[in-house]
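The next part holds the structures, each set out as structure tokens.
Coordinate-derived values only; no laboratory data. Because the structure is a prediction, the values reported are computed rather than measured. Cβ atoms are built from the backbone, for glycine too; each structure is taken alone.
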Structure I
Amino acid sequence: MMRLTEYFNSVNVLNLSGILVTLFVGMLSVYTNLDSNLWPVIAVLASAQLICFIVFVNLSTGSRLPYISLFWAEAIFISTLYFLVDTPFVAILSIVWTVQSAELYGPRRASWLVLASFIVLVSSQLYHWMDLSILNAVVNSALFGLLQVFALTTTQRAIRERELHEETSALNRELIATRELLSQTTAQSERVRIARDLHDILGHHMTALILNLEVAKHKAEGKVQEKVEQSLALAKLLLGDLRTAVSELREDDVIDLRKSIDTLVAGIPKLEIDVDFSEAPPIKDVELAETILRCTQEAITNVLRHSSATKCRIAIVGVGDKCVLTVSDNGNAGKKIEPGNGLKGMAERVSVNGGALSWQQTNQGFNLQVELLVESS
């Protein structure tokens with residue numbers, strides 16, 4: 001039941017309803033004009049508009065150009081149908097087109113597009129009804145104009161709610177990732193403290209005990225000497241085990257940054273993210289781990305806000321004494337990048353930690369690199 005609810009709340013239902021509406025309107029347009037010589041032309045235009053819409057909602061690309069081309073092709077087909085079909089229900093297609101305009105151009109530009117669409121609609125209605133009833137033309141135009149405004153308002157609200165939901169989800173992922181990193185660093189600090197206490201307190205006491213037993217061994221005789229020697233052997237064995245335990249505690253201080261980054265990128269919609277840690281160096285420094293996590297977080301935010309990318313790759317590799325973070329995507333190919341607050345903030349953070357940040361735009365998309373020194377253990 002929950003899955004069914006999620007499906008009906010998804011964009012799939014919106015796309016399916018748009019396809020069905022476009023199909024039915026096209027079929028009715030052809031049916032009502034079967035006695036006219038124009039019905040083959042109407043059928044071709046309605047089919048072309050339906051195909052454009054289906055391709056539009058199923059398109060998956062990092063470039064906006066295909067979407068824009070299909071959108072304006074639909075506008076031409078719909079406008080032509082306005083003047084060829086004298087029944088007003090063909091204007092329903094403009095409502096579907098209005099939803100697309102809000103998704104593609106945002107609320108402000110979509111409002112102007114709706115106004116332009118309304119003007120075309122009024123012109124077509126006057127063209128069909130001027131000789132018969134101007135009142136019908138005005139009523140039909142006003143009715144579908146109001147429906148367009150309603151569709152635009154509803155779509156804008158849905159877009160805003162979706163954006164707020166995505167922002168909330170992003171903040172929640174960042175909080176969980178930060179908590180995960182904090183948990184690891186706290187555990188690391190606790191392990192180091194325990195190792196230090198074992199070495200400084202228990203280790204020193206065990207060394208003193210061994211020295212005393214060494215002295216006692218030389219002074220004891222008979223069975224007492226035998227017991228002292230056994231105690232001395234046990235004390236040395238215990239000291240060896242203690243040193244091994246201390247070494248293991250100190251060696252077990254590598255931060256599992258992969259886990260935090262996986263948490264950070266989990267559940268991001270419309271973006272396929274590949275995380276590669278196969279060549280990552282062991283990271284033990286808390287500040288270094290936090291810098292990498294924050295840079296990754298900001299890079300992903302930039303991809304979601306300023307790019308139409310569908311794929312993103314996050315990789316960390318060790319190059320000599322450096323740790324190199326690379327975040328690349330396939331969005332906005334060829335678009336000139338002007339560094340904003342996000343990139344500037346990353347550059348400042350990396351510079352404070354003695355690293356370097358660079359980026360480049362290629363035909364494949366945007367590529368960001370962060371180089372940081374890895375402290376030798």
Structure II
Amino acid sequence: MDRPKLEVADIFRRYGEAYRQEHGASLSTAQRHVMTAIEVCRTAALGGHLERCDSCSFERPAYDSCRNRHCPKCQSLARAEWVEKRKAEILPTPYFHVVFTLPEPIAALAYQNKDLVYGILFRATVETLSTIAADPEHLGAEIGFFAVLHTWGQNLLFHPHLHCVVPGGGISPDGSRWIPCHPRFFLPVRVLSRFFRRLFLTYLQEAFDAGKLKFFSSLECLRDPQVFRRHLDPVRHVKWVVYAKAPFAGPQQVVDYVGRYTHRVAISNHRIVEIEDGQVKFQWRDYRDNNQQKIMTLSAEEFIRRFLLHVLPGGFHRIRYYGFLGNRYRKQKLDHCRQLLGITPNESPSPPPPCQDYRDRYEKLTGHSLRQCPVCHCGRMITVKLLAKGRSPPAIPDTS
């Protein structure tokens with residue numbers, strides 16, 4: 001894919017300082033750090049090296065990346081390495097994609113209590129899938145899956161939900177056989193939805209009773225127990241959205257899917273169409289209008305606000321593994337699953353040498369070279385000089 005002409009970094013460099021001056025009091029430390037990281041990513045501020053083509057002598061500076069997980073430019077290698085690890089874990093069984101979504105009144109609470117409410121979302125989702133799958137009336141087996149937290153919709157508004165990828169079957173209670181689910185059906189969505197709603201609201205109420213929930217600004221009134229209960233009343237009896245998509249077409253589609261979804265950020269640079277006159281235009285897909293692709297125009301201030309809605313708490317793990325894919329016993333349990341499925345256990349892939357250059361790792365994993373000369377397309381870019389870290393670039397004024 002061609003390098004995008006416009007980037008989120010351009011928006012932050014041009015309008016970020018004005019946003020800080022206007023909204024600095026409401027910015028968290030994590031949000032400030034993300035803004036700065038994206039602004040200086042692949043600029044002289046981080047240093048780098050000078051490259052020269054060994055064929056045509058073309059030269060270019062190659063500046064270092066910020067490596068922030070919210071940066072649209074810094075996910076390619078992490079994504080490729082993660083997918084490579086997951087390839088060895090694919091089982092010869094249908095895979096299903098199940099999505100658990102928080103209703104809007106809960107999402108408002110989640111934004112002011114990200115760490116806590118996101119944790120409850122993971123906990124309720126895991127217990128829902130594991131409990132219903134273990135029920136003999138449904139599957140009667142121990143399942144394994146991983147869950148990925150997304151907090152955005154196509155319009156960048158706050159929309160917390162979990163994407164779960166689940167093999168279609170599990171280990172019997174006595175461990176003696178593999179129990180497959182129906183090839184086109186995993187677990188009943190209505191049952192999942194009701195159980196998930198009950199668990200989540202129970203854990204949320206427990207957090208409130210323990211004084212763990214914090215409320216600010218327009219939500220301050222929710223500190224009152226009666227007001228809090230009334231706030232949740234509308235969601236106690238409505239259907240919560242739990243969506244089970246059709247099974248993947250095969251193991252390769254599973255790998256392709258996880259590669260696209262696991263290391264996404266709120267918006268990719270390729271979706272940005274125009275930055276002009278204090279406004280940002282970007283592509284979005286309107287799922288409520290037959291999946292039509294449209295152009296949305298936001299003020300730069302509103303674009304930055306929406307982007308920062310999705311900054312995760314420091315140290316929060318947005319990809320988690322459960323059941324027989326849980327980190328602690330994953331290898332042993334996967335080997336057992338393969339034995340039950342009648343296939344030879346995979347050998348663990350050897351880790352890359354610790355000193356291997358990131359460009360070599362990227363080429364090995366993706367087949368795309370970062371060293372190929374962009375001018376002659378024949379030579380290879382060779383490092384000829386290291387570039388020391390410089391001063392952070394100044395904000396770019398809006399001169400349009």
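Comparison across structures I, II (criterion: relative contact order in percent (Cα under 8 Å, 6 or more apart)) gives the highest value for II.
Here FRET efficiency 1/(1 + (r/R0)^6) of positions 33 and 369 (r between Cβ atoms, R0 = 35 Å, to 0.05) was derived from just one of the structures I, II, and that gives 0.65; the source is II. Taking -11500 as the value of helix-only ellipticity at 222 nm (-39500 (n - 2.57) for each DSSP H run of 4 or more, over all residues; to 500) derived from one of the structures shown (I, II), identify that structure. For helix-only ellipticity at 222 nm (-39500 (n - 2.57) for each DSSP H run of 4 or more, over all residues; to 500), the value -11500 is produced by structure II.
Which structure, out of I, II, was distance in nm of label points 7 Å out along Cα→Cβ at positions 25 and 193 derived from, given a value of 6.7? This value belongs to structure I. Once distance in nm of label points 7 Å out along Cα→Cβ at positions 289 and 321 is computed for every structure in I, II, the highest value turns out to be that of II. Computed over structures I, II, distance in nm of label points 7 Å out along Cα→Cβ at positions 105 and 225 reaches its largest value in I.
If you line up I, II by distance in nm of label points 7 Å out along Cα→Cβ at positions 209 and 241, the top spot, with the largest value, goes to II. Looking at structures I, II, which one was P(r) over Cα pairs in 10 Å bins from 0, in percent calculated from, given that it came out as 4, 18, 26, 26, 17, 7, 1, 0? This value belongs to structure II.
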